[in-house]
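All of the numbers you see were taken from the coordinates with simple rules; none came from a lab. If you're wondering where the values come from, they're calculated on a predicted model, not measured in any experiment. Cβ atoms are built from the backbone, for glycine too; each structure is taken alone.
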Structure P
C-alpha cells in the first residue's frame with residue numbers, strides 16, 4: 001500500500017465531493033480493463049497535466065482546474081491497482097483455506113487462518129502497522145471468545161444454583177432431610 005496520506009476535502013453543501021469522483025465511479029464500475037490500461041499508460045507518460053485535464057473533460061465531463069488533481073488521480077490509480085492486487089491475493093488465499101479446511105470449517109478455524117495470512121503478509125511486506133492492527137484484532141477476538149465463554153459458564157453456574165435452591169427449599173422436606181441434602185450438595189461444611 002502506498003504510504004501517501006490523502007486527506008479528502010469536504011464537499012460544499014449541495015455539491016459532490018469533487019469532479020474526479022465522477023471518473024473514479026466510472027473506473028470502479030463500468031470502465032473496461034483495456035481503457036483502464038490506456039489511462040494508466042497516459043498517467044505514467046510525459047503527457048502534460050493540461051492535456052490530461054482536457055482529455056478528462058472531453059471523455060468524461062470531468063472538469064478539474066489544477067494539475068494537482070491529476071497528480072492525485074495518479075496516486076489514486078496506483079492505490080487502486082495495489083488494492084486490486086491485494087484483493088486477488090486474499091481471494092486466492094481464501095480459496096486455499098476453504099480447500100484445506102473443507103466445507104465443515106468453523107468460524108474460529110477460518111479466523112485463525114486469516115490471521116496467519118495477515119501475519120505472513122506483514123512479514124513479507126514489512127508493514128508493521130498492519131501487523132499491529134492484526135495483533136489488536138486477534139486480541140479483540142480472543143477477549144470476545146473469553147467473554148462468551150464466561151457468560152456460558154455463569155449461565156451454567158446460575159442454572160445449577162437454581163436447581164440446588166429448588167432441592168433445598170422443597171416444602172415437604174423435614175429439617176433433617178434438608179441438612180442431609182446440604183451435605184450432599186456442598187459436602188461437610
Structure Q
C-alpha cells in the first residue's frame with residue numbers, strides 16, 4: 001500500500017473521462033496502486049505538455065511576421081527566418097511555460113477547464129441531436145446559440161424519454177441522480 005493512499009481516495013474518489021457524449025468513470029478505490037500511479041504520471045505528463053501547447057507555432061509565426069515586415073522573403077514571397085534563433089527561442093519559451101505549469105500543478109492552481117457539472121439531460125439530448133443530424137446527412141451548426149436552441153428543442157420534445165435514459169444510465173453506473 002502506498003503511504004497516504006487513503007487520503008487520495010478521499011480527495012479523488014472517481015477518475016472521470018468523457019468521450020463521444022459518454023462518461024467513463026472509475027472509482028479510485030477499485031484501482032490498484034500501480035493503476036493510480038500510472039494515471040497520476042500520465043495526467044502530470046499530459047498537463048505539462050498542455051502547458052507548452054502552441055509555443056513553437058507562436059514563436060515561428062512571430063519570426064515569420066518579422067521577416068515579412070522586413071522584406072526578408074524568398075522568390076515565392078515566403079518569409080526567411082533564422083531557424084537557429086527560432087529554435088533557441090522555442091526552447092526558452094517552452095522551458096518557461098513548463099516551469100510555470102509545474103509550479104501551478106505543485107501549488108494546486110491548475111484546474112480542469114469546465115464550467116461545472118454537466119447536465120445529464122442536455123448531454124443525452126446533444127447525443128441524440130448529433131445522431132439525428134448524422135442520420136439525415138446534416139452537420140452540426142457552427143453557431144453555439146443555434147446548437148443550444150436545437151438541444152433545448154430535443155429536450156422539450158423528448159423530456160420523459162431522456163429522463164428515463166438518465167435514470168437507466170445512472171442505475172447501470174450504480175450512482176444516484178436527482179432530476
Structure R
C-alpha cells in the first residue's frame with residue numbers, strides 16, 4: 001500500500017495538484033520535513049519568491065537531523081536550484097551546499113548527492129573552489145555505493161573530469 005508521501009507524487013503526476021497539496025499540508029502538520037520541502041517547491045512554482053515557501057525551507061533547515069540524507073538533499077535542491085530560502089544569494093548557496101555535504105556524507109550518504117559534490121568540485125561553485133582531486137574522490141565514493149545508473153553517472157563524470165583537467169593544463173601551459 002502506498003504511503004501518503006507516495007500518494008502525493010502519484011496525484012501530482014496525474015495533475016491532481018490541489019489533492020496532493022492537501023495531503024502535503026496534512027503531513028506538514030504531523031511534522032513531515034519531506035512534505036514541507038516538497039510543498040515549498042510547489043508553492044514556489046506557483047508563486048516564485050513565495051514568502052510561505054521561503055519560511056518552510058528556512059524552518060526545515062533549522063529542524064533537520066544530521067543523518068536525514070534525503071531531506072538534506074531536498075533542501076540543497078530547493079535552495080540551490082529553486083532559489084528558495086534566504087533572500088541573500090550567497091547565504092542561500094552556502095546553506096544549500098552545507099545540506100549537500102550532509103546528504104553526501106559517506107558511508108551512508110546518497111550517491112546522487114555524492115555525484116553533485118563531485119560535479120561541484122570539478123567545476124567550482126560559489127561555495128566550492130575547483131578541486132579535481134576532491135572531485136575524483138567523490139565520484140569514486142558514488143561509484144562504490146551506487147546502483148548501475150549511479151556507477152554510469154560516476155564513470156561519465158570521471159571522463160568529464162579528465163577532459164577538464166586536460167583543458168586546465170592546456171590553459172596553464174599557454175601562459
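Worth a mention:
- Among candidates P, Q, R, the computation of Rg and Dmax of the Cα atoms in Å that gave 23.5, 66 used structure Q.
- If Cα extents along the principal axes in Å, for residues 24-71 alone is computed and equals 62, 19, 8, the structure in P, Q, R: Q
- At a computed 4.6 (distance in nm of label points 7 Å out along Cα→Cβ at positions 96 and 120), which of P, Q, R: Q
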